[in-house]
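Novice: These are the structures, in structure tokens.
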Structure 1
């Protein structure tokens, strides 16, 4: 799965603020707070449930993304999960002061996280996650720590809500210079209109990254689900745009899910980024 979720303000630890799974990207700015599954260890840890999912594709700035997460139940009131995300790109041109090409270098960033969700009341769950983050650019690199905490509410009448503070921690330090952490607060709500249609909306506030807001609709019929919406980034028209996702569930001694998601910038000259995830 893939997305141009590129934030302005900083390129530091871009892997943390990028939606690493189609389940997140197909809901736009609402995905981080609402997407449920083992992959929620990289989003809102209050939404963690048991299972396994893996995804890959082409990401922002033409980087390749790979994400894997797995979770298990630890009793009726708790689930635990672990996940790894990675973004990498080779063949970046190095230039001197005059703009002449002097060589090539590579970029890589990743996180390794563990987290848990736990029942607080009959309708409210909490969750926390923490792990290691790293970045490598050419011959330089550094490691840091990142953590998140969230809440998820399942109300009556088909309404759900989530909120998460993510990207909190200690950023990598290179040569004594400490980079910015992409700390964000994300919140979202969804409401089910009958058996087939669900609406969702949400947004994020970034302390060193762009704010974003958006919403959309999800239609479910039999084993298929389709979602689509629009995101808006204030002051950065070229970053917002349409997003969409398609999900298919296959049941045979278990449920297998195939998801694909795409994201398009407002400026149509920018390419569509797309990819796929498979969950067990």
Structure 2
């Protein structure tokens, strides 16, 4: 994404900030889907507030990152405990192998009253739906369902490893748009089920399949509309780690700003492809300590 000369809408993110441990290189960097998306949104001028948790004794890299990129955090940002982290190895095909996830302080994630007011207050908010974030979303709607009428919420279901069909429907009912990064094929039965569930709720779903393409399901009208988008496959100069975060960030920036789904998918395709040029989830300059 490139900076927009017009004033950008303020956006909020609820999701993990975790340490990316590149095991083969013995490198540790601030990461996590929500942190990565916050960077992309700030890069085009959105004021961004990140609702997440980092271990106070391991917070310095995260504090430097959010300060450098002018990402706002809430009072609950620092918490005592073990840092959240994930082990990353890069395979010969430049695909990431991710395992060894440690929940750490993320397992204690609860939205405080100020944060609940923030996400119920009308500012567009995206949820990166790991288990505890999904639970926090449902806790908000269970406590004060009438206070969320102005909310504009979207969600990233990741590769769907945190969900089943019933939970997907329960969560999707609170979202205007959902994104799934599906690890299989477009004709998988599970994809058909998710599309049907989203359409039955009158919602919009975007399912990405890497270089295979993107499926858009728009269930808002009387007639469900499905549209397939090709993706221009390109050689991976860096790695594919971070492509999903880049896609979601660009697509949602465009969606919240314009309400144009086609333009949103196009923007997501472009930034998702650009992310294959980076070795890390973000460009190297994002992690440097300089200005």
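Nothing in this text is a laboratory measurement; each read-out follows from the coordinates by a stated rule. Not measured: the values here are computed from a predicted model.
Novice: For which of the structures 1, 2 does the calculation of relative contact order in percent (Cα under 8 Å, 6 or more apart) return 20?
Specialist: 1
Novice: Given a value of -500 for helix-only ellipticity at 222 nm (-39500 (n - 2.57) for each DSSP H run of 4 or more, over all residues; to 500), point me to the structure among 1, 2 it was derived from.
Specialist: Considering all the candidates, the number was obtained from 1.
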